[in-house]
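What follows are several structures.
Here, each number is a calculation from the coordinates, and none is a lab measurement. Small disclaimer: the values here were computed from a predicted structure and weren't measured. Cβ atoms are built from the backbone, for glycine too; each structure is taken alone.
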Structure P
Amino acid sequence: MNRKLAAVFNRAEATRSKMLECVKGLPEETFLFQPPGKWSPSQILSHIIHAESLSLQYMKKKSLGMNNLQATTLSDNLKFLVLKMSQRIPFLTFKAPDVLGGGAPPQLSFDEVKRRWDEERVKLEDFLYVMEDDEVKKKIYKHPVVGMLNVIQAVSFFNEHCIHHFPQIKRIIQSQSRALKSVS
């Protein structure tokens with residue numbers, strides 16, 4: 001695997017591990033708790049998995065014509081930087097793209113979330129291993145807001161997407177813990 005791509009993938013994996021560790025062992029009622037008008041931790045993780053899965057499918061399709069793809073430009077890099085920064089601003093939110101199916105993601109058990117995410121990350125890693133060094137800067141990933149990005153930026157966005165949603169999960173867990181303690 002390309003060295004830069006491997007580093008970005010490893011960061012994404014480290015973030016994913018932290019998220020899974022945070023929710024592992026939670027009572028089911030907390031993992032599935034859906035605050036009014038919001039998603040549960042299960043639904044947030046389902047959303048992330050689904051987004052990554054669809055993104056990988058798109059990149060695989062685009063990779064069939066790799067020779068015809070253009071390299072990312074300085075302008076694309078600046079767009080990605082803005083996108084990355086936007087993921088770090090807690091009050092800045094985007095509506096999930098319609099391509100993700102609209103509505104709330106499914107409620108899945110922790111074991112099912114982990115199994116599905118493990119499967120998707122293995123597929124992603126397999127895809128990344130066959131990327132040649134001269135291909136990693138080609139526009140292969142279409143982000144719904146900033147447009148075409150390269151595979152390094154795509155995997156970096158997967159990590160940023162997780163970082164963006166992680167505080168939401170933590171807030172739900174904390175609020176549920178306080179609620180459960182006040183009841184007992």
Structure Q
Amino acid sequence: MPQIGEVKTGKEIGKGRRGGKYIWLACEICGKQRWTTYYKKVKRCNHCTNFGRVMPRGDKARHWKGGYINQGGYHLIKVPQEDFFFPMTDYRGYIMEHRLIMAKQLKRHLLPWEVVHHKNGIKTDNRIGNLSLLPSQTKHLVSMKAIQEINRLKRKIIVLQKENVLLKRRINERAIKFGRA
């Protein structure tokens with residue numbers, strides 16, 4: 001067992017590859033002994049340094065931006081308990097931003113079966129002009145199926161127009177080749 005204040009290189013104690021200096025110290029609170037970098041000479045172990053420290057959460061945390069984006073791609077916002085729209089939140093106090101915006105626009109709570117639809121399909125584009133309220137999921141599915149079918153047909157039209165241009169080009173080339181132009 002090393003003695004308090006003993007200095008060794010990182011290679012000697014199996015820490016680091018460059019051989020920086022380490023010193024054997026005891027924590028000033030709990031007395032736990034450990035190697036620490038010579039130049040820092042940290043007087044407390046990690047446990048005693050962090051003991052009793054409560055990491056700030058929510059709007060008190062450094063990186064807080066008002067919410068987060070869930071796995072489905074929707075922006076969620078933390079709503080305080082005293083807020084009028086708190087009953088619409090999940091068990092953690094979060095609400096999907098597009099539902100909150102629509103509820104504020106209507107000045108009422110949304111019913112659980114009401115669906116707020118993003119017209120352009122971008123889940124984080126929560127401008128009121130991009131949102132529409134549908135009475136149920138079945139209406140939402142019908143409108144989404146119709147939009148998907150329209151988009152599929154638009155893509156098919158583009159492909160057919162390109163084929164049409166190519167066929168016209170071939171006809172013109174043959175006409176020139178056989179002298180019919």
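For mean count of other Cβ atoms within 10 Å over residues 28-35, the calculated result is 13.0, so let me know which of P, Q that is. This figure was derived from Q.
Structures compared: P, Q; top value of relative contact order in percent (Cα under 8 Å, 6 or more apart), i.e. the largest, recorded for P.
A value of 61 for volume of the Cα convex hull per residue in Å³, for residues 44-83 alone, calculated from one of P, Q, originates in structure P. Computing helix-only ellipticity at 222 nm (-39500 (n - 2.57) for each DSSP H run of 4 or more, over all residues; to 500) gives -21500 for which of P, Q? The read-out comes from structure P. Looking across P, Q, the calculation of P(r) over Cα pairs in 5 Å bins from 0, in percent that yields 1, 8, 16, 20, 19, 15, 10, 6, 3, 2, 1, 0, 0 traces back to P. When you work out mean count of other Cβ atoms within 10 Å over residues 148-155 for each of the structures P, Q, which one comes out largest? Comparing P, Q by mean count of other Cβ atoms within 10 Å over residues 148-155, the maximum is at P.
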